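Structures are listed in the sections that come next.
Taken together, the values in this text are just the output of simple stated rules run on the coordinates, not laboratory data. All values reported here derive from a predicted model rather than from experimental measurement. Cβ atoms are built from the backbone, for glycine too; each structure is taken alone.
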Structure 1
Amino acid sequence: MTQVRWEYLRPRDMEDRINHLPAVYIPFGSLEWHGYHNPLGLDTIKARALCIRAAEKYDGVVTPPTYWPIGGMPHPWTVRMSSELVYNLAVAIFQQMAHVGFRVVIAVTGHYGIEQVIYIKKAALDVMYQTGLTIYALPEYEVVADEGYRGDHAAKWETSLTQYLFPDLVDMNEAESQDQPMDGVGGEDPRLHASKELGKKTANMIIDRLGMVARRLAFETSPRQRSNFIQASDSHCRTLEKYTWQALSKDNYWKGVTDLWKGNYSEANSAFSNLEG
């Protein structure tokens, strides 16, 4: 398998990777409680595994992951950093990607706290306005929202992804008995609905769509289209800031999310703008 992890590449290897596709994947995550059945680093290792597989299949390079999050569950073993720190860190990372010669960044946050999502998107926007870099910043569920995955916490979807990507790290025997609510789990009950098969199907779809977006942004995006992408991304971020979690219950929001990854930037902008009122 082709090596795509930045820290393992020699200089000529890196040059060859950039010549094939000048895109870099940056995984963001957390150290956070994800029920008794999942690892504490689920968000980060999940995001990085998806990035690595996308780069292996579609070219690109993957940075080491960032484990420091905004917000987190009010449970033990959870780390929380300030919004300012994570925003500034993301800006600095993105700026360095422009400095070393990448043209496209796929920034994947496996941690879904609304502030985390907003501030990484804001960092991406600010750097795009300052440089020629094109940055698609997202929680990984955005590229499969049309398939029903719209984010959860250690429930059906996240547990399924981890069962597929890291089967040795999930122990459903550690989950509470089914006659009791699960502690620190949000979404459909993973004891009833999670499966390795669902995780495989979802992961492969995410991998393919991330790879397709990376190649489109690198090779098939004109300056005008890039401008439209930034405008739609800006509308997306403003919608999240205005509505926070309420946006996620609106059909127009998910239409905009899907249009954005598909490259329908004008339609995405209209969907988000309509929500802004």
Structure 2
Amino acid sequence: MDKLRSMEVLVAAVDLGSFTAAADRFGISAVMVGKHVRELEQRLGAALLTRTTRRHSLTEIGRQYVEQCRAILAQIHAAESLAETMRIAPRGVLKVSCAVSFGMEWLGPMIADYLEQYPEVSVDLNLNDRAIDIVEEGFDIAVRIGTLEDSSLVARPLRPYGVVICGSPAYLARRGTPQVPADLAQHECLEFSGWTPGSRWRLKGDRDGRHVPLSRLRANNSYALKQAALSGFGLVMQAEVVLAQDIAAGRLVRVLDDYLPAPRPMHLLYSRDRQQTPKLTSFIDFMLSRFK
């Protein structure tokens, strides 16, 4: 017999005062109630009930055992209730990964809106320009920019990630404003070391890479490159959404708009095997509504 069910039957018999009442609660016979009790007594090697022709009463061991049964059954009920609540309402910690600049300038503020909507969810946001392994490193979901490699991950497309080229007013005044891609050879072009070889400073129409400039400053962190551009060192090519505030404030000036590369794809990535909990599905829906 199932031990937990036998414990439930025993507690019901004690609380209701008879085997017959316990039998009615569980839809079984009074004889079956007695079998459940005897099964427990055989497991324990001790009598739980003192039986007379008119009533059953708990032995000393029986009183202690029933008390422990109540505590165990209460914990099981609480665990089941929590699981049911989590199945219905978003709750728990959500681990999210994305690129540094995108996370700082765009996703971070948006997550604040998400958390306002779902007060029982906590977000652990990891900003990293390295392409993390979602499964191995224990992330629920990641925002990935660029062409995806074949994988078993689920990829939900978001709005394409368009880039702009910018320099500070002081830099452009000192070095001049490039008019065509060939002019980049005379400029300091800041390079993100995480770019694939085919995407580094390759502009529209430059199919063979003739106008790809050499870079004296490379970094694996796009935020560092933006700061170098703001300080007047060179030109930076980054996402329009990341540089939008600096452009609007006049701290950076757009150049070569007619030669910008095509926007890169952007996706939400998550494991196909990961359980679709409310916290994950609610975040996916939120991101799709903001970036679709």
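Figures for the structure shown
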quantity: Comparison of 1, 2 - label where distance in nm of label points 7 Å out along Cα→Cβ at positions 8 and 224 is highest; calculated: 2
quantity: For Cα Rg over 2.2 N^0.38 Å computed as 0.96, the structure of 1, 2 it came from; calculated: 1
quantity: Among 1, 2, structure where relative contact order in percent (Cα under 8 Å, 6 or more apart) as derived comes to 19; calculated: 1
quantity: Test item: helix-only ellipticity at 222 nm (-39500 (n - 2.57) for each DSSP H run of 4 or more, over all residues; to 500) calculated as -12500, pick one of 1, 2; calculated: 2
quantity: When FRET efficiency 1/(1 + (r/R0)^6) of positions 48 and 216 (r between Cβ atoms, R0 = 30 Å, to 0.05) is computed for each of 1, 2, the largest belongs to; calculated: 1
